[in-house]
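Input: structures, listed below.
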Structure 1
């Protein structure tokens, strides 16, 4: 199972790009994959092919309005492990000894 963290933004749409980010997050939401949105990107859990398809769809969603798109992507693979969106945070909180801000 993979975790994919990504941030995708149009480079030619001014300072506020939340409407474009929302377009991509809506794709993530409709994908049926488990995800967490945070201030600097989105983390999605799933098999590699659906994650890559989602990344491609995100690019396609922005290409109609943008001539330049920036994307940062990070993958983390761990064999036969599911639920890592929460278990990784839970593990750190257990070591710290209390809940942390999410």
Structure 2
């Protein structure tokens, strides 16, 4: 199963984000799942709202996976809540950890 991870990212470095999800990625892969990397390192285009740009890329990723795993604290993160709504409305398997 292809899986993506949704986690709060605002105010965190790429390294912090990777560190937080490291154990979960390991567990999912050991279970035979393919974890899609949704840590986007590219720069946003000029005159673009960075948060919306990366959220759009994340929503695009939801369309390419079978399941979305939501990490602790997702309920307080605006982007995660939007991802949850999209995943729910489009019938993706959802797991909260």
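FYI, it's all coordinate maths here, none of it is from the lab. Model, not experiment: these values are computed from the prediction. Cβ atoms are built from the backbone, for glycine too; each structure is taken alone.
Out of 1, 2, which one gives 3.9 for distance in nm of label points 7 Å out along Cα→Cβ at positions 43 and 75 as computed from the coordinates?
On the way: 1: 1.8; 2: 3.9.
Value 3.9 for distance in nm of label points 7 Å out along Cα→Cβ at positions 43 and 75 corresponds to 2 out of 1, 2.
Given a computed value of 23, 13, 9 for semi-axes √(5λ) of the Cα gyration tensor in Å, for residues 35-82 alone, which structure among 1, 2 does it belong to?
Checking each candidate, the match is 1.
Which one of 1, 2 has semi-axes √(5λ) of the Cα gyration tensor in Å, as calculated from the coordinates, equal to 20, 16, 13?
Working through the options, I get structure 2.
Output the label of whichever structure in 1, 2 has the greatest value of Kirkwood radius over Cα pairs in Å, for residues 3-58 alone.
2
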